[in-house]
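Where a number appears in this text, it was derived from the coordinates with a stated rule and is not lab data. The structure presented is a predicted model; accordingly, all values stated were derived computationally and were not measured. Cβ atoms are built from the backbone, for glycine too; each structure is taken alone.
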Structure 1
Amino acid sequence: MEQFNLSETEWRKRLSPEQFHVLREAGTERAFAGTLTDNKADGLYRCAACSLELFDSADKFDSGSGWPSFTQPIAPDRVADHTDRSHGMTRTETRCARCDSHLGHVFPDGPRPTGLRYCMNSVALEFRARR
């Protein structure tokens, strides 16, 4: 996959301050504050930084966590997982494979068939309804 790289200045021009904080500085939006948490429409979720298609609404579920949650990405090569040891714990961070933007974290407590919960920040995603 071709990489999508911009300078910090270019990212700041392209993204809102909240998006920049989450996507480029690995921040987290407040639980239940995101616009996509309760979205039940049919469509695709893309990276808000580079528009790569990441998640399908068919794989979205209500985890009760306050963030949009998915059982899996559209394809394994769309996301990259990294060990995150911040905040005194070890978690698996999920980043966009094309632009290396922070999306959220993946946890091994999701429903079948994968048993995974990709817990993403709404501000890191953009939703496009299926036609």
Structure 2
Amino acid sequence: MKIYYNPKLIPLARKLRNNSTLSEILLWEELKNSKMLGYRFLRQKPIGEYIVDFFSNKLRLVIEIDGDSHDEKIFENDMLRQDWLESIGLTVLRFDDLEVKKDMGNVLMAIEGWIRNLEESKGYYRDEL
């Protein structure tokens, strides 16, 4: 399934990539170059009218990092965005900014666990997804 996006978001996505938070930089170091079980991830990827932190098209997986400033209104907007992303068949994994900075091992285990569960539930592995 092709993922559509608003092309007007490309300059903003580029700006976000160039001004990443520390937690985004740290997680990107672990995801880039297909380091996560051989799956390719993109960062600051436009999807629909939104820009997600990390995205794997093959896995249909979005990874979001929630920053320190996630107040009630931002949380509500995040949930609306997540509902929309899930409505088009994507899965969203969310991690707290502090969790990424202080407990990267568990963050990576959670992502890897989700991928392995997907592979097992589908009865195939990376090269067949």
Test item: distance in nm of label points 7 Å out along Cα→Cβ at positions 66 and 98 calculated as 1.2, pick one of 1, 2: 2
Highest-scoring label, criterion being mean count of other Cβ atoms within 10 Å over residues 18-25, among 1, 2: 1
If helix-only ellipticity at 222 nm (-39500 (n - 2.57) for each DSSP H run of 4 or more, over all residues; to 500) is computed and equals -3500, the structure in 1, 2: 1
Structures 1, 2, by relative contact order in percent (Cα under 8 Å, 6 or more apart): label with the highest value: 1
Structures 1, 2, by distance in nm of label points 7 Å out along Cα→Cβ at positions 2 and 26: label with the highest value: 2
Origin of the derived value 14.4, 41 (Rg and Dmax of the Cα atoms in Å; candidates 1, 2): 2
